[in-house]
Structure 1
Amino acid sequence: MAKVAVVTGAGSGIGRAVALGLLDAGYAVALAGRRVAELEETAGLAKAGKPLVVPTDVSDQAAVETLFEKVGKQFGRLDLLFNNAGRGAPAVPIDELPVETWRAVVDTNLTGAFLCAREAFRMMRTQTPGGGRIINNGSISAHAPRPFATAYTATKHAITGLTRQLALDGRSFDIVCGQIDIGNADTPLTGRMKEGVLQADLRKATEPLMDVKHVADAVLYMDDLPLEANVLFMTVMANKMPFVGRG
C-alpha cells in the first residue's frame with residue numbers, strides 16, 4: 001500500500017519539488033497551499049499519481065482541520081507531513097517592522113506549522129497501524145540569521161523547539177519528527193541571490209545555489225527510514241554558500 005503524505009506550501013519552490021519527488025516515489029500526496037492555480041500547476045507536473053489538491057491557509061485552524069479531514073476520507077491514513085509552508089518579510093531593522101507583519105509571519109511559519117502538526121499527530125496517534133513521520137522545514141535561519149530578518153529568524157528558531165517537542169512527545173505513539181534545514185535551494189524565491197543579497201557586513205553579494213531536487217531526495221531519505229530511526233536534524237545546502245566558518 002502506498003504511503004500517504006501531506007505537503008504544505010506545495011504550489012511552488014521546495015514544496016513543489018518535494019511533492020513531485022514523493023509522487024515519483026509512489027506516494028499518495030495531498031497538495032496544500034493558499035494559491036489554487038499554483039497547486040493545480042504542481043498537480044499538472046506530476047509524472048506519476050494523481051495528487052489531491054486542497055487549497056489551505058495554514059494559519060486558519062478551520063482550513064487546516066478540513067485539509068486533514070479530506071486526507072482521511074480520501075486515503076484513510078497519513079504517513080508523512082512535510083511542514084513546509086512559510087513566508088518572509090521585508091528586510092528592515094526591528095524598529096521599522098510593523099507589528100502586523102510580525103504577526104502575519106508568526107501566524108504562517110509557526111502557528112501554521114503547529115496547526116498542521118497537531119492534526120497530523122492526531123491522525124497518526126489514532127490510525128491503525130499507528131505512527132508516522134513529521135518533517136519540519138527549519139531553514140538555515142534556524143541556526144544563523146540574515147540581516148534585518150527578525151520575524152523569519154525568530155519563527156525558524158521556534159520551529160526547532162517544535163521539532164524537539166514533537167520528537168519527544170511522539171515516542172509513545174511511533175510518531176517521529178525531524179527537521180530539514182535548507183540553504184540556497186534554487187527556486188523562484190531564491191532567484192534574488194543571483195543578483196546579490198545582504199551579507200552580515202551589510203554589503204551585497206551573490207550567493208551560490210543548489211538544485212532543489214537535492215532537497216526532495218533528502219526528504220525521501222528521511223522518510224524511507226523505519227519508524228524506529230530518525231534523522232532529528234539534517235542540513236542540506238549549497239556547499240559554497242556563506243554559512244560554514246567565515247564563508
Structure 2
Amino acid sequence: MKQKSLLLFLILMTVGAGLVSAQTVQKTTWYVVGGLFFESMPPTLDYGKAARIYIHKDGAGHKAIELQLRAGVTLPADVKAYATPSDSVAGYEALQMSIRGGEGERTPMASLSTLKSEEWIGKPFPEFCVKDTTGREWTRADIEGRPLVLNFWYTGCGPCLREMPVLATWTVKYPQALYLATTFDPLRSISRIVQKRGFTFVHVADELFFFKLFNVSGMPVTILTDRKGIIRCVEEGTSPVKLRYLEDKLAEFCR
C-alpha cells in the first residue's frame with residue numbers, strides 16, 4: 001500500500017511539475033515592430049523612438065505592444081534576426097488581425113530620455129579621464145585595440161540590478177574587452193550591491209562625467225565600441241533580446 005501511495009505521489013509531482021513548466025514558458029506579452037514579433041523590447045529601440053504606441057489584445061490573455069517608429073528611425077536588418085517566428089507566438093493570428101485592422105488602443109507617449117543614440121553610432125569614443133573606486137585613472141588610451149563595454153546604472157534602478165548577473169558573465173567569456181560601469185551613487189551605496197550580484201566591472205562611482213558626456217537620464221544604458229574605439233551600439237533600457245544582441249556584437253568585436 002505504501003509503495004502504491006509513493007508511486008501515486010511521484011506521478012502527481014511529475015504532472016504538476018509539467019504544468020508549472022508549461023505556465024512558466026508561456027509568453028503573454030509581445031513587442032511588434034513592422035509586423036515582426038519580439039519577446040521583449042527589440043535591440044536599438046526604446047519607447048522614445050516610437051511616434052505612436054498601440055496595445056493589442058486577443059481576448060485570451062495575450063497582448064502585443066506595437067511600436068510605430070518615428071520618421072527616420074528604422075529597425076536594422078541584423079536586429080530582425082532576433083524576431084520570434086510567428087508559429088512560436090502565442091495568440092499570433094488574433095493579434096496580427098488586430099494590428100492589420102488598426103484595432104489597438106493607443107497609449108499616451110511619455111519619454112524623459114535625453115540620450116540621442118543615433119548621434120553617437122559610428123563615431124569614435126570621446127576622450128575621457130575618470131578614476132575608478134580603487135583610485136586608478138582610466139583614459140581613452142586604455143581602450144585602444146580592445147572593445148569597451150560601458151554600463152550606466154544607479155542603485156534605485158530595478159532593471160539595472162536585474163541585468164547585472166548577465167553582464168558579469170561577459171567579463172569571463174570575453175576577457176579581451178574593458179568593462180566600465182558608472183553611477184552617480186557613492187561607493188558606500190554600491191559596494192554591497194555589486195558584490196552580491198557579482199557585478200565584476202570596473203566601477204566609476206560618485207561621478208557624472210559620462211552622464212554629462214552622453215546626456216544620459218534614463219537607465220540602464222549600455223554603450224559598446226569595437227577594437228578601433230568606434231561606438232557601435234548604444235542601448236537604452238534592457239531586455240533579454242537586447243542583452244543577446246549586445247553579447248553577439250561583443251563576441252564579434254572580440255574575435
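Observations, loosely collected:
- Between structures 1, 2, the calculation of FRET efficiency 1/(1 + (r/R0)^6) of positions 174 and 190 (r between Cβ atoms, R0 = 25 Å, to 0.05) yields its largest number for 2.
- Here mean count of other Cβ atoms within 10 Å over residues 38-45 was derived from just one of the structures 1, 2, and that gives 22.4; the source is 2.
- Computed 12.9 for mean projected area of the Cα convex hull in nm² - originating structure among 1, 2: 1
- Structure from which -10000 was derived, helix-only ellipticity at 222 nm (-39500 (n - 2.57) for each DSSP H run of 4 or more, over all residues; to 500), options 1, 2: 2
- Source structure (of 1, 2) for distance in nm of label points 7 Å out along Cα→Cβ at positions 54 and 70, computed value 0.7: 1
- Mean count of other Cβ atoms within 10 Å over residues 134-141 - highest-scoring structure of 1, 2: 1
Any read-out appearing in this document is the output of simple, stated calculations on the displayed coordinates, not a laboratory observation. Just so it is clear, the structure is predicted and the values come from calculations on it, not from any experiment. Cβ atoms are built from the backbone, for glycine too; each structure is taken alone.
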